[in-house]
Structures are given as structure tokens and as C-alpha cells.
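We did not get these values from a lab; they are worked out from the coordinates using the rules stated. Computed from a prediction, not measured in an experiment: that's the story for all the values here.
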Structure I
Amino acid sequence: MHTRFSTVLSGLAVLCLCLTNAVANQDFDAQRRTLVKEIEADVTETSLYIGRTRLNDRVLAAMAEVPRHEFVPKNVREQAYLNRPLPIGYSQTISQPYIVALMTDLLDVDASSRVLEVGTGSGYQAAILARLCRSVFSIEIIEPLGKRAKGTLKTLGYGNVEVRIGDGYYGWQEHAPYDAIVVTAAANHVPPPLVRQLKPGGRMIIPVGGRFAVQHLVLVRKNQHGEVTSKQILPVRFVPLTGGH
């Protein structure tokens, strides 16, 4: 009798846990929908800078689907769907969702694209790209962050993302050329190795500027003849790109 009673209690505990998780997931879903609306409002507010009044629907759908709370430390999980950067340890941050969405949109990727990401960080930007591209190759110089992001992406089922520990300034020649490259830390110039690894017709989005100077999000284009042009998009603030360069 005691065994049956314990089994019933155990079953009730599991049921309560499942119901709690279901409610939490619904709440996160609602928070993501609200976040997307805030991103759309930011796009409207900055339209004169970015040259568009709306982001691609596929990008907005990815922002509404990817669970940002899974990519931040537990102590800031309640803030996961605020439209702001958050600390992820090792003096690094997960970028503001609006900036993640904008950078993704500027890359103009499709389902066949191969993308290089420099600065895996939490893995969130890679997860957004993974929903839009064929494959994402991501490099992180801080080993504990890279390993944690790799584990998170694997647990969440992002099988088309490959993470490597290394100095992203030099890119990832093995998988080049890339249809698009995104750099998630500020460099004081556009790294030549990344330009070389960009496919003709490809795009790179990178924050450029010093740590204590004005930084701008810069869109780099390489045309079919290999000629490179760049355009400043928006003033931003990113952590600096580190490495041996």
C-alpha cells in the first residue's frame, strides 16, 4: 500500500513539473512575441540609418522562435527577453536582440547559404542563423564560452552549426568561401583574411571602431569581380575583437 501511495505521489510530482514547464514555455513564447514587436519598433525608429522600415519576415520568425533564455546564464534568465545586451561571463555579452536581428537581416542569407560567424559568444546569433541557412561555422577565442555554446547548440538540436575554438580574425579557411560573414566584436579595421574568405557576391557585417571610440556597424560587399565596398550603417557599441593580430 505504501509503495502504491509513493508511486502516486511521484506521478503527481512529475505531472506538476510538466505543467509548470508548459506554463513557463508559454510565458517565454509570449515574451518573444513582445520582443519581436519591440524590434519592429526599433527598426522604424532607426529606418533613416538602416535604409529599411521592416526586416525580412524569415528573420523576425527566427527571433520569435529561438529560445534566448537558453543562451544566457541562469542568474539573468528572467531578463532574457529584454531588448538589451546581457552579461554571459568572461567580460562578454549576448548582443541586444534588435542588433542581432538587424545584422542577420543585412547579411541577406537564404536556405542555401554558408555563413562564418566570428565570435560565438553564447551561441545565440549562430542559432538564429541556423534557422535561415544551410550551415554556420562559428569561431570563439574564449575556450569556456565556445565549449558552453557548443553544448547548448547541440542540446537544442542545431545540427547545422559547427563551433571551433580559435582566433576568428583569421577566419576558417577550411570551409571558405562563405556567402556571408558576421563578426560579433568590434575591430579597428576590417580583417583582410575575412575579406579573402568572402565569396564574390557575398556580404560581411562587422562593427568597426576602437573600444573607447565611436563604433559603426559596417556592411562590406564583394561583387562578382571581387571588388570590395563598405558602408557604415549604424553607431553601435561592441566588446573588442581579441586575438594575436
Structure II
Amino acid sequence: MNPSSPFHIVFAIYPGMTHLDFTGPHQFLSRAPNSKVTVASAKGGDVAADGLTFAGTIRLADIESCDLICVPGGVVATQVAQDLEFIEPLRRLALGARYITSVCTGSLILGAAGLLQGKRAACHWAWRDLLPLFGAIVDEGRVVRDGNIITGGGVTAGIDFALVVLEEIAGREVAQTIQLGLEYAPSPPFEAGRPELAPPEVLERYNRVFSKMVPVRRAEAEVAARALAELA
């Protein structure tokens, strides 16, 4: 990082996001030395997400520039991908940023902004098959880097993602020190965090519960992809 000016990190959030996609990376990245973190949304003001409200966000359109922009995912991500009030300032900021990043289905929003064409990207495992609609290349990694684009997989991958970003912008020792301070030493009680690890009956239950969402989200993603094609 340039010691003469803070490294400016912008989280572009929206109502209905999965808040851990945002709060996990925010907790880590906000401790980066010589950095400034801004939380923004399309309209500014309060943003509700999964039972929590994040107050006092600023308008994305009012931010002149940033060094890194990060977009979280959420069940409404494919709807947000169609929202030009969010997409247009996101694209402007991303094109001027040093790093373009996302967590979970936030990569679908980056894709809708035309930022992932020909790029490898991660996404939540259940929705990564939507990435090619935006010209992206599916990568099953937990954290994926392609040039200046760094994307994390589903939800909790946001913490691993944040550590990768911290190493990039502040060095490995700083990243490890922050990891130590936040006692990030995951040891889950169950091996069920990915489809290839989960017991078959658990995977079947998950798929049964969320099966109704699949055609809806694909249809929404296809609308966003058509809008992107029209802009090209």
C-alpha cells in the first residue's frame, strides 16, 4: 500500500444480502493498516439484511474512486444484478479500482456489471453454474484470483478471501497477525460444508429445500445477462 494515502476499500451492499458475506470480510479488512473502509449502497442510508440493519451507508454514486471494491452475495443477488442504480456506479468504481472482488453470489453481480467476461471466478457452489451466463469461467476454488479480480466462494469463504486480500495489500505477516488476533482457526464439528463432503441425505435435503429457487434465480440471471449483452 502507498504509505502516503489510505488504501480505500468500498463494500457495496444492498437490502437482502447475506450479512456474513459482508461482515466477515469487513471485520478482517477493516484492520488493514493505513486503510479506509466505506460502506455504500445504491440509495444510501440504512440497509436491512437477514434480521440486521446496517445504518448510515453512503450512496455508491457519491464515491469518486476506490482501491478495492467488494460485493457480497445474497438470495436477492440475481435481482440486484438487474438494478442499474446499483450496477452502473459499481461498474464505474470497479473499472478504476486496483482490485475487483466479491463473496458468494456477489460474483453474479460483478458478472452482470460486465466485469467477469473471460475471467475465472468463484461463487456459492449451488449457483456457480450461473456464472457462464455473464461470460465468466467457473472455478470451484474457495478463493479464486484472476488478474486483479479476487472472488470468494459461499458465505464463510469470505474470511479466507479476506486473508488472501490482506496478504496482497499488506503482506503475509500482517495478514497472519490479524488472523491470530481474531482467532481464526476453523475446526467445524461437521464435515458438511461442501456438497462433496456432506452426507448424501444432507445434500438431498438441501437440494429439496432450495429446489424451488433454482428456476427463479436462473430466470433472473438470464434477464441480467440479456441486459449486459445489450450494453456490449
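Of the structures I, II, report the one carrying the highest value of relative contact order in percent (Cα under 8 Å, 6 or more apart).
The maximum falls on structure II.
The value 25, 23, 16 for semi-axes √(5λ) of the Cα gyration tensor in Å was derived from one model only; which of I, II is it?
Considering all the candidates, the number was obtained from II.
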